[in-house]
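Read-outs throughout are calculated quantities, based only on the coordinates presented, and are distinct from any laboratory measurement. Every value quoted in this text rests on a predicted model; they were computed, and no experiment measured them. Cβ atoms are built from the backbone, for glycine too; each structure is taken alone.
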Structure I
Amino acid sequence: MPQDSKKTTLAPKRKLSKRGVETEQKFFSAANEAFWAHGFAGSKISQIVEMEGLSVGSFYHLFADKTDLLERAADQILSDFHKTFDKMDLSRAANDDVFTMLYRLTYSGRLLIARHRGIYRATAELAQNDFSSFGPMQTIAPTIVEAVQAVLPEYAGQLPENRKTADAAFAVQLIAMSAMQTELGMGPLYPKELHAYSRVIARAACGVLRYSGQTEKPMVVIDRAKSS
């Protein structure tokens, strides 16, 4: 992420006590709320501190500045992603068809972004001038692409034999960008209800892969509890 012009050195990353970890989490939660309400530039450290009833001293004990806080919060998003994605089964045995697999990705991805939408808003704001502002979150889409490419051979017969390898990347990019932009309020014409939204986006991703099977409903039950 771009460095704050007033920033000198980052607060050293060190092993925190249980209380320190709890305080850090409170700051991440407050930053998520503040950045969602005011954006990165519009949020002040004093606002973040006040939201959780913490002190300025405790902030600077943990973080060098607001940019450092955002970078560390982005690291937490990556951790949350792996916690969810590592348990996700994209195999044909678990999903039956390509549509259900893509639906699962869409549904879970939207939930992930919703949990951290303030951090996403802040990074998206900075990324307008420098895409590297997405920091570790840039690795999320490639990780999903690799996993999708690995399981697509299991769906033989549901996809054309002459499909291109890059199609999987295009489908995942469509899902990821649609989820982020919509959660940030830039997809007002999409369905508001999560399942309906997931169906629309998964159908579009199916088109990218040239899948021609059913797209009416997922073949397995996908609920919030199992996707968060």
Structure II
Amino acid sequence: MIYITGDTHGRFERVEAFCERVQTKREDILIILGDAGINFSDGRHDSLKKRFLEELPITLFCIHGNHEQRPGTIDTYKEMIWHGGVVYYEDDYPHLLFAKDGEVFDFNGKKTIVMGGAYSVDKQFRLMRGYGWWSDEQPSAEIKADVVRQLDKMGWKVDVVLSHTTPLKYEPVEVFLKGIDQSKVDKSTEIWLDGIEDQLDYEKWYCGHYHTEKKIDRVEIMFKNFDEFYSIMPAIK
């Protein structure tokens, strides 16, 4: 089975509880829609999380968020083809996989494109406190060009989109953090996704980032909820 959930930010108690409740197996897949928080501390704390997750009876497939380092910039990561697309992995943790942005994966026969990244509205706070922040948190011009090339090859038709943030038109403005001047928030990724969404023929679009759970037409924002990947069944409680 393939399951999907929102941001975890390095806290995996609910993932462990989900595996126990559903009785998952190693061949089952859990998609995390960015900000998994696995490549965050750059040291022992990350290793402890990875060891814990590697022992869970499931395979994790993580989209790039904004509060984490890109695996492609970490020396210990390698690339391989998995479900038709490129993922990053480490030899010691072969069941912790990270999607390369712009790749198309085959999940249950559904052509699924990945477009991760977002802007951190708490960037200045993180810099002042010495918390993790990375300048490549948003998709680069090169990544965006790769996405467009992939979509050109696909005839601008896919089944499912996995992104971290939403197209601009679907932003859940009702959950924006108070005290944040939205005029100073870099929304270039959301604007770019808006243009992609306008042209794209798709069936379902999943995203995370906003720490809320909401459905708007074919777009679904996820957080702590779990569901079967592209399923018309009710969400798993």
Structure III
Amino acid sequence: MVDPTNKISLALLARYVTPAEIRRAGKTRITNHLHRTGRHNRSTLEPLVDAVIEAARQQHLSVPGETTAAAIIKDLAAEGLTTRDKIAAVDTRLAEVLADHPDAALVATLPGMGAVLTAEFLAAAGGITRFPSGDHLAAAAGMAPALNQSGKTRYLQRPHTGDRALKRVFYQSAFCALRHHPASRTYYDRKRREGKTHHQALIALGRRRINVLYAMLRDRQTRRTWPISMTRRCRGS
């Protein structure tokens, strides 16, 4: 019912917590308060208000320390709202900075690469010209298998070195792409069917995306302009 990770729930908890407070305020006053705190989705606002009103009507038992606990919750909710506003301001400033970077718009078109991950990639990579190929970029990120030898046996093994910031960008963006990009989900599911763990499948997807991103920056083309066959030729692990 009340989810403190949502702005509308934080706005409610910053003002109304106890059943008695909610009953005294009533539906109209609570609804008006929430309307003043932001542009909330009506399909979310009305069910929330109805649910808390109904819950308050059914709860008439007052417990020791209720007032103190309610005051603490209100303070925490208010801090949460302030933090959300600060994060929104940082995101706005970040978007303004990225607008001045020649590579930002291209990087952001790769599914899963939001403003934060785009900024982290640009800061960590320091320019695509540093890397002769996508394989070199993958090696720098610690996502390219290294050839090891034990006696006469040679085998590929994931490296334990590499730039952790770069690796996090590709790993996290691959994870985000699973929910919003069908082709990424299909590739991930195929790797799972091949026996890879969740972590291994994400690494494989992240490795595949490195070549895609490198080609985007090298050719100055967004991914959407590419034929499907070119995407399929991007080498994964």
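Consider the structures I, II, III: one of them gives 16.9 for mean count of other Cβ atoms within 10 Å over residues 86-93 as calculated from the coordinates. Say which.
II
For Cα Rg over 2.2 N^0.38 Å, which of the structures I, II, III scores highest?
The maximum falls on structure III.
Quick check: 26.0 is what I get for mean count of other Cβ atoms within 10 Å over residues 30-37, calculated from one of I, II, III. Which structure matches?
II
So helix-only ellipticity at 222 nm (-39500 (n - 2.57) for each DSSP H run of 4 or more, over all residues; to 500), computed for just one structure, reads -21500; which one of I, II, III is that?
It must be structure III, since only it matches.
Taking relative contact order in percent (Cα under 8 Å, 6 or more apart) from the coordinates of each of I, II, III, which one would give 21?
Structure II accounts for this read-out.
Out of I, II, III, choose the structure whose coordinates give Rg and Dmax of the Cα atoms in Å, for residues 22-141 alone equal to 16.4, 54 when calculated.
I
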